1. On FRET efficiency 1/(1 + (r/R0)^6) of positions 40 and 152 (r between Cβ atoms, R0 = 30 Å, to 0.05), which of the structures labelled I, II is highest?
2. When mean count of other Cβ atoms within 10 Å over residues 16-23 is calculated for each of the structures I, II, which structure yields the highest value?
3. For which of the structures I, II does the calculation of mean count of other Cβ atoms within 10 Å over residues 88-95 return 13.9?
4. Among the shown structures I, II, from which was the value 133 of volume of the Cα convex hull per residue in Å³, for residues 56-127 alone calculated?
5. Thinking of I, II, which structure, once mean count of other Cβ atoms within 10 Å over residues 64-71 is computed, gives back 13.8?
6. Figure out for me which of the structures I, II the number -11000 belongs to, where helix-only ellipticity at 222 nm (-39500 (n - 2.57) for each DSSP H run of 4 or more, over all residues; to 500) was derived from the coordinates.
7. Out of I, II, choose the structure whose coordinates give relative contact order in percent (Cα under 8 Å, 6 or more apart) equal to 24 when calculated.
8. Once distance in nm of label points 7 Å out along Cα→Cβ at positions 32 and 96 is calculated for every structure in I, II, which label goes with the largest value?
Structure I
Amino acid sequence: MTAQIHDWFAERIPADWGAQGLEIMADQDEILVVIDLPDRGSDLAGIRLFRESTRDERMALAKAGEDVFGLKVSWGARAADVLVVFTTSSIPVMTRLRLPERRVLDTLISAGVARSRSEALAWCVRLVGENEKDWISRLRDALGRVEEVRESGPRSRRGAGG
């Protein structure tokens, strides 16, 4: 599905944006479109200018993408090593934790690392994401291959009378 989303946006990104590349991240709730901009020296200023000058077009493209894919579309831009995400959804996630896990979250709150269990859990997820980047990347690659194999396999025969 991510490849389809990538292709859809790649076909519609205006040439005058000067995009050097496009990265798409998606889950069941949101699509994040990150535009790679040329390195112009002052990366933050270039990203800020891009954000302001493309706002109307990005919002129209996001609306069209939301209509096609049924997911919220968020935007970001990258220049050199600087990444700025302009809009993103904050999605509540229900989880059940036992006492030892809750104690970890409460310790983070008591220490001033987080203001709530929700914020503490988000902090933990970011920490795992940063420290296990390679492993998670390998998992995503493997899941992508599973999706490709699944899409190339036989179609379900349910509802076809047998």
Structure II
Amino acid sequence: MTHVVMAETIIVIATIIAASFATTAIVMNLDGLVNTFRVNERNIKDKIQTQITIVFATINTNDTVKVWIKNTGIKEIHEDLIPKSDLFFGPKGNFKRIPYETSTASPPRWNYTIVNDVDGDGNWDPGETIEVTIIWDTALDLGEYYVKFVLYNGVDDDYTFSI
């Protein structure tokens, strides 16, 4: 009889230990899941608060295009994040990604200036407009051109114009 009680005691203790390990694993996974939801929530909030609109685009010289983009969202876009944007440009149906570069890089390249930096902080605040200058690698022919600007977080706008 003693050996039956002893066996049952060992089984109960083993079950408690196994349940403890299982509970710990579940709680740790739930904590990781909660952290994932928090990160996703921040990303979604960032996208909801960020909005841009390409206002106008036109040829400036035979190999340069100017594009004006307004921050129509409620979030400031830090000046370090603007160069991390993707710019696509070219003849409609034959456009390509243009790298952001300084004036010393070879074309094609793009750069920007904030044309109405109201508070003078260098960041792209809501209501402010940037002027993007695209330096193309050849003379621009007559026809339809496509430009798409994609921010660091995936928010984008596109515009088609003719020259």
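We did not get these values from a lab; they are worked out from the coordinates using the rules stated. Just so it is clear, the model here is predicted, and its values are computed rather than measured. Cβ atoms are built from the backbone, for glycine too; each structure is taken alone.
1. Answer by largest value of FRET efficiency 1/(1 + (r/R0)^6) of positions 40 and 152 (r between Cβ atoms, R0 = 30 Å, to 0.05): II.
2. Result for mean count of other Cβ atoms within 10 Å over residues 16-23 over I, II: largest is I.
3. Derived from the structure labelled II.
4. It was calculated from structure I.
5. Here the read-out was taken from I.
6. Corresponding structure: II.
7. II
8. Once distance in nm of label points 7 Å out along Cα→Cβ at positions 32 and 96 is worked out for each structure, II has the highest.
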